[in-house]
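I've put the structures underneath this note.
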Structure P
Amino acid sequence: MAKCFLVLEDGTILEGTGFGFMENTSGEVVFSTGMTGYQESLTDPSFRGQILTMSYPLIGNYGVNTRDMESDKVQVSGYVVRELCEAPSDGYGGMDLNTFLKDNKIPGIAGIDTRSLIIRIRTAGTMKGAIVYDGDPQEHLEKLLKRPYPSESNLVGEVSPKEVRHFPKEGAKKVALFDCGAKANIVRELQKRFDLYQLPYDTPVKFFRDHEVDGLFISNGPGDPAHPIIQETIVSTVRKLKDDYPIMGICLGNQLLCEVFGGNTYKLKFGHRGANQPVKYNDRVFITSQNHGYAVDPETMQGSGMEVDQVNVNDGTVEGMRHRELPIFSVQYHPEARPGPRDTGFLFDDFIKMLEVGK
């Protein structure tokens, strides 16, 4: 394995050992506190444009398999670990992580003091970064400073499907999923319950006038919910449909519903990424799986009809909203898990009940 460097926009340069696809890459450096579930995280479209750092010190010990993919490929721009396991357990019958990243053309760097790196991110906030194999890392720092943040691009457009897909289910309610980068397990959970249309994020209102659907679902996805293209497409469309259908949103879907009802979102200092985030809901605390870098500003929701009904126990940020009159609710976390606890999977069934009563 070759020597390489992790370069951060604050001037930090860390030396490590390369693995995976040994080519220079750049992105927004973030971290996840999950102890397991690295394959699900690597293939989660919400990580598009990001260099993912794992807090758990040993990664790759149970290999990679075909069952734990959350999309059809690795979505991260790069991967940072403390120690890479080169000889994983054969109990899962999969390949090693090094080969998996190499096949997906994703660079990785090992041997980094990830504890120190994560403390730096928590202190300074999320930063641009680069994994550098070739050339002087100082020169790459100068180039990095000139690059825009990944969220300035339309990342949702990169991961959303390009055409409508239909998964019929006889006798079931018809639900249209706005796929902004949906994890595979969201699609699976919806397929179990509904006659499902999976839509590109920029599907126009005309689709709904031409098709009979009973409800809307807005998925997770990467990037800034206030991006101009997102405002012009899905936010504008849902704003026109919000009085006509029951709606449920997850993660980015929660933020987009905030925008639909005239609220504002903001970027968190370092985000919530992991499988152990506590959320208070209905006088109970649920442990949830999360992956987001933006949050709803609750002050801007006043008078919108949407009220905050779930909060993060650690920092008080908005974790869920519900409309006072319309059949609309959303959560910031991932009730479908993958990885993480399934404590809140009942929310999909709550959506069924909402469709059945129409409110």
Structure Q
Amino acid sequence: MKTINWGYAGLLALLMLCSSPVGCAGDVPGSSSRAVPVFELDTTWPKIPDKWRLGGPSSIAIDAKDNVWVLARPRTLKPDQAAMAAPPIVVFDGAGNFVRAWGGPGAGYEWPEREHGIHIDPKGFVWVGGNYCPLPKDVGYQPVNDDALLKFTQEGKFVLQIGRSNQSKGNADTVNVHRAADAWTHAATNELFVADGYGNHRVIVFDADTGAFKRMWGAFGKPPVDDDHCVTVQPKSFEEGDGPGHFSTVHAIRIATDGTVYVADRENRRVQVFDKDGKFLRQVRRIDMRFGLNLALSPDPEQRFIYVGSDQGIVIVERKSLDVIGSIKLPDVITTHHIATDSKGNLYVASPSAGKVQKLIFKGMEKK
């Protein structure tokens, strides 16, 4: 089992090398010969129509035309802005111009109470999921868990629902998800891999056309463990080593073109790597910071880099070696929630806590 751990000393050295206030990359000691991607914040992106206010942006997806799909939470707007709420899905082009907007409750499907993840599959379909769990303090929400995934055309026509609201039977359930966080489709097998995620703690795979169950697994490829609670639990301390034998919040998932599966296990501060059948391969873990908040893969043919969200910005990991080779600082963002890359290598960041969605322009490669 290969585990790469990074402690406090490694983090301090890395941050000392990355000092730009906008977006930068820095090398870890001993990797000065490696070129790393460099980014610059686009302060003009996006251009939201004046008539609308965007709720807390939760997730971002990129379509085949490099349009950027933002999934937001209209209910997070303050009462004085609620009447101007934009629809949950707002689409922009690469320059930030408005393209279209839609989403919300409708006939024949159960729209999530708290919007969480959006994904555009290789056939162009739009997948949406939620992570709501009823709490007594919440006002304006239906008292149901978000236990479904929805599939639409890009014009908003409903196609398919996997699962039903408030119907999860736990990690052994092959019909319903339970507050799923993210999804990704592997084009070669036409399978939808789901980071199922907040209520459950597993990866579950469905046929992307029919929604039929295919397989599932937990941390290290083992059977998933039930630990269902509404409030996310932050561990008070972390020990060196592999970490717990079970997933915590399975918050993001990406499938490389070679079929390798990358899973962000957020509260356990690690990214685990599997083959497409669920065999555990290795992991990278950092106990010195919140690590594994989200994932994106660079769009070059080799998909050389994994971008991993942290509470310090975005950590750049070399995909083949799992070496941490740099970091990207993000101005005015508390934490990254979900991130995405377009075909040109640009990065997009959704941060509901900061109420912002940002574009980082890829400026090329530099040796540090």
Structure R
Amino acid sequence: MLDFYKNKKIFLTGHTGFKGTWLCRILLHAGAEVTGYALDPPTEPSLFVQTGTEKDIHSLIGDIRDRDEFVKAMQNAKPEIVFHLAAQPIVRFSYREPVITYETNVIGTVNVLEAVRSTSSVKSFVNITTDKVYENKEWHWGYRENENLCGFDPYSNSKSCSELVTYSYRNSFFIDKDAPAISTARSGNVIGGGDYSEDRIIPDCIRAVSAGKEIVVRNPHSTRPYQHVLECLSGYLLLAEKQYNDKVFAGAYNFGPDDESCVTTGELTELFCAIWGPQAAWKVQGDGGPHEANFLKLDCSKVKSVLGWKPLWDIKTAVEKTVEFAKIKTNDEKLKCIDRQILEYFSTL
């Protein structure tokens, strides 16, 4: 897969974030020419800073809500492939700041699509959304790509809107034979080294044990499709390549783990503690926070049959790789760990 990206010009929004940094590292291994556009790194510490990725790509700091500046940046970069990852991604933050969430996730998507429209070099565009775009009916089977889009909270709903915006633009402005191929990618809950976000279970676990505290779990019985970050990123890369070569592959796709990796938050925390060591322990403590879905799973039959993608690392492997990174102290060794895991993963494809 990575041979395809050699010398390709790639434009990536959200490159300073957790998933964005991992995707930059993969593309650098592939020999791609990467331009990133994003706000300053959203966390402290930051994987983007720890890995020194800024020096290896063309990094632009800006806000996707500023359409004029963003369009100009993409036109100057002249990319062939665009990945849109920039977003306000935290559910609980979206309850506190719904306007910022909708502006970033909806109007931001409009601005990215406007930039794609006005940049003739683009042949393939993938908008990365989330597994939470679906109307959650709390049923015990996976959602398919043709299910209703109606996220409950402001974050999930704004991503549903981002999907609908992309659908409308594809049908309204990208129907000509020579127009770029347009797709959306919906991935499960992602874990991996270098995620320092608030209100995410694995980063919360790492912060707690590193401080010598008990891990606090709000909703131990909530089931989620957990997967390592390399799983979904390999899917995005495969989708962008397939539709670059043939627009018949464009559409909406789920990228999630196999059923055995869809575990409860309590099961994931217990697995984390077993892998971390005897100093890790957890307790249940609700905080009266806002609504969160209880059961969520993706049906990935389409991507397996149409693109030939499938997950490679089960949930135990994903947690082991995350803990491996978390126990490393120096930035130089953290970079080596990230790059080593990338090479290990892609060597098995």
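Bear in mind that the values in this text are calculations on the coordinates, not laboratory data. What you see is a predicted model, and the numbers here were worked out from it, not measured in a lab. Cβ atoms are built from the backbone, for glycine too; each structure is taken alone.
Given that mean count of other Cβ atoms within 10 Å over residues 53-60, derived from a single structure, equals 19.6, which label among P, Q, R identifies that structure? Answer for the origin of the read-out: P.
Using helix-only ellipticity at 222 nm (-39500 (n - 2.57) for each DSSP H run of 4 or more, over all residues; to 500) as the calculated read-out, with -500 as its value, let me know the right label among P, Q, R. Clearly, the read-out refers to Q.
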